[in-house]
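Next up: some structures, all given as structure tokens.
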Structure I
Amino acid sequence: MNFDLREVPFSRYGSYIAFNRLPDREGGEAGLYLRTVHGDATPSESFRIEVIYEGRPVDFVEKASPSCLILEADHGSVAIILPDDNTVRVQGSGAVGIRFVKFKPVPDPNVHADYAIHLGGDRLQVNAFGNRCQFGFRLLQGTMLTNVPFGKLGVEPIVIEAVPQDGECFELSIRKFETSWIEPDEVYPFNESRLQIENEFAAWLDRMPDTPGVPSDAAVLAGYINWSSMVAPTGHIKRPAMFMAKNFMTNVWSWDHCFNAMALVYHDPALAWEQFIFPFDHQDAFGMLPDSVNDKLIIRNFTKPPVHGWALKRMMERNVAIGTPDKLAEIYGPLCRWTEWWFQFRDDDGDGIPQYNHGNDSGWDNSTIFEDVPVESPDLSAYLVIQMEVLSDIAAKLGKIDQSRAWRERAERLLEAMLDHFWTGESFVARRNGDHKEIRTDSLILTVPIILGRRLPESVRQSLIAQLQEGGKLLTPYGLASESPGSSKYEPDGYWRGPIWAPSTLIVADGIRESGETELASEIGRRFCAMASKFGMAENFDALTGRGLRDRAYTWTSSVFLILAHEYLSGM
């Protein structure tokens, strides 16, 4: 399986290094770049890469696979692998060499900070201040040529070249580090290291769910995006974590992670648990989860919706290893505090119906229901009903019988209040917090209460199904639009104002299935998987053409693709 570096980065499990082909843009020219995905890297681009022949850049074609990136030119080729989290190995064949040009954005905020020094023995250290790391270049074979303008800081770029010598191929090792350069005890042969990477990735694929109903290349691409988006613990990241992407969305958001956990749970429950529990490492004293986390930054200005009870229930149903007493004891307290936070700090009018203060808190950042905030939205109440039911079940298993009963009663009261507050007799609406002014839009978010399935009255379920099925206002040939294409507020690339998204697809399809409409749920899953198989694992998709939009290698998309292909297309 090969992939396009304009859309999918070349990286590996655990690494903060990625290779992308970037377009010509303000502050940087087009080309192949070695990047870092640390949270405070400004910029993320570290080096622009050229293939050279007789000292001059030549055209080359990239061939990227999960284990190796090959740059093919007329007079030879260059192979690049990532044998571990922090190491790049480069090997040339033929008469070509490779050139690394330290990236300098225009304007350059770090103009006097980046520098390089020779350490002797064909070793060069580059302090890449803007990238918040350093690189150690070590020549293993061939000749290394450098331009290290130490006396002209910020004027000339740092350039490192590795070229063949006396007809022999060149080989280079690049080590990323923070403060002190330590080489591994042993440097394994290039091909042996490449084979080890292939074996690691094959083992990862073996732990993915079976997906016989979709093209194998699409399933492998989904598996690769998830595998290569993993990063190792460092800084704020306390456990192995799956970033949402290694293109631009280099964070873990506090609902995205649930979908990645659900995709892993079938055959890798330990790693699935690490993904699920991740944001609870950063839960504040009041119970709130952060909006997002990376190794350097924690954003607490927003939060994300409480889908965690629903996700945990789903995981426990699919793997008994998730519902063990130790795991239930670990999550019960944090999940209680997370649930209570919504009632204590997001119910300003005291009506028992929590609100979103901003669209970002819902995950549907710019949905059409958020033109006047704060907003009481029925999806939030639906999530909390399920979450309190799950807490009731966990409490019972932990022997907390009184707490179990209390959570169950609260869930029942909220369900009754939700229907009374939001259901008009024909559809759900949102309401402005305080005066409860009705908010009617054509957003898919108002159908999310279908997640409650048979808890809803039959008439409510059937009304929602009518909106979601063929002939309704939301289902397109590719899936469920986030805003009806017939809406005056529909935008083809409008984020949550039109495009198809993976999480909303799974949430709504699951609710449809729970309501007994299995054929419709399967058809929605089929359309989504067909779209992603054709257009890739993009952040979201044009609802009328299926074309991928925004970040083109996004893990919750690949995760939902795997879940839908496994459960909805294969019937497993």
Structure II
Amino acid sequence: MTRTLLPGAVSTPSSEFPRAARREAAPRRVAWMLLAAAGLLGVLVPLALATTTGGLAIPHNDAWSYSRIAQTFGNNGHIELLGWNRSALFGQFLVLGPLARWVIAQHVFVALLGVVTLAAVHDLLVDTVGRVRAALAVLIVATWPGFGLLATSFMLDVPAMAAMMVCLALGRRALRNGSTVLLAVSITFGLWGFTIREQALAAPAAVLLIAAATAWRSRRIRDWSVVIVTSAMFLVTATVFELWRRSYAAGDPPVLAVPESLVQVGGNALVDGYFVLALVSAPAVLLVARPWRWGCGALVASAAAAVVAVVAVSNGSAEDFFVGNYLDPAGPYRAAGNGRPAEIFPASAWWVVVALACVSGVLLAGVLARRLRRVDPVLGTFGALIVLGNLGTALTGQELFDRYWLLALPPLLAVVLAERTARSPNPSEHPSFARIAVRLPAVAALAALAGVSLVITAAGLAYDSARWDAAERMVAMGVPAVDVNSGLEWNGYHSGVGMSPPGSWKFPGSRSCYRVTASQRPGQEAEMVWSYRPLVVAGAAQLWVYRDGCR
């Protein structure tokens, strides 16, 4: 039978259909591979490391307090604060109910929220940057140095981020579709995030601000009514929650203090945050940056960033270049332990990390100069609120850690990955080796970032577990748990009343009769030496247990 073409139709050889299908399937496969790598590096491998070291069953960093509060609630339904819970916190353990009594259940819950976070980031970016680049953004978020540790502990960062990312994703859909129901659900997730950490206010605020702008343009009474009613309900509920939370004793309210030089403190905070974000976003920046095609404005922005990078490097050492807490050559949150553990990154390797941050920072400035005005309104507003919130934290005398900048990464990646690189309509015009060469710096940066993240995750879990295991050995030898000083987590978790006064690092009833430390004391004989592998499967390190005078 002869095939008859409809008017205007073009005959296409049947061999073209499989070829077109293959072209469509290839990006889909790449996206799925990137998403699988994100889940593996951000959640599954950290869970495996936590299980191997025993870290899945012990509290980490500030979460000694959060886990203990949650356990009390899970056991008897009561809420007892411990003087080390500055953030809202309640929303993180109330949803667990009786499951909160088990530390392992707490950590698995956070790991699941880590998956939710990554999925929501993909949903937020896929319409703006495409399937493959959205998957790349998810992988970059998953390889944030410390994401694996945060996703396997009861720290507040990942649960709050999950609530915020879902709030933004649903809120943007609500604004696009004009859905009042979706808007209400979005703000509900934002409210839940607020009950975990007050900074989560940025997500519902961003959604409601853009909703108000949309209502202003539409001039419809219905749109204004939805915005006003939703905002009022959110504010009332958030206020009632905050008053209820503050009614509990042994809270840890922030002590505000205005620095002597607001300009210096604020400038340092912004520069520190910028280069942390530049480091982590380096794979995306190196993928899209083409400075030889930029105009004058982008080149000037890059030149200014280069000057700032030179000044930042010359004013300090590589060890202190980043704001720190998790991104540290000696391992994450080392202040929680006693003594300084051995460096997990050689000085030369850390200089490479600093150099990558500087190169990426210079190029990032040019990309932002070109793309910032075309950012998605919801993500752009959210990113601006996060930056302003972190700046406000620094200007009121509060400590600002590297992990506080994690929330700014998705909106930043949305801007960077929206930058389009020139592509020939005929792929054959570009030899495969040329395409690979263009992508090689981005691939190398991504591999380096993943390596740094995995090393930090392994080192943190190994060090925490070693300190805990050494203390448990002393208890097994007959020493009361409150007489062993093995760092913040052990001391707080075993203290009778937690920390008092709140935020003081003092634990009434606990004595430092035996100190577990990462630093050897010359001339003093150790009661015990505890050996462990600082990278879980590699390396050799020791902890020393000394008599300490029961101070």
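If helix-only ellipticity at 222 nm (-39500 (n - 2.57) for each DSSP H run of 4 or more, over all residues; to 500) computes to -10000, which of I, II did it come from?
The correct label is I.
As an exercise: mean count of other Cβ atoms within 10 Å over residues 258-265, calculated from one structure in I, II, equals 26.1. Which structure is it?
I
Consider the structures I, II: one of them gives 19.0 for mean count of other Cβ atoms within 10 Å over residues 74-81 as calculated from the coordinates. Say which.
This figure was derived from I.
Given structures I, II, which gives the highest value for relative contact order in percent (Cα under 8 Å, 6 or more apart)?
II
Of the structures labelled I, II, which one yields 22.3, 64 when Rg and Dmax of the Cα atoms in Å, for residues 210-377 alone is computed from its coordinates?
II
Figure out for me which of the structures I, II the number 0.20 belongs to, where FRET efficiency 1/(1 + (r/R0)^6) of positions 410 and 474 (r between Cβ atoms, R0 = 35 Å, to 0.05) was derived from the coordinates.
II
Values quoted throughout were computed directly from the atomic coordinates according to the rules given, and no laboratory measurement underlies them. Computed from a predicted structure; not experimentally measured. Cβ atoms are built from the backbone, for glycine too; each structure is taken alone.
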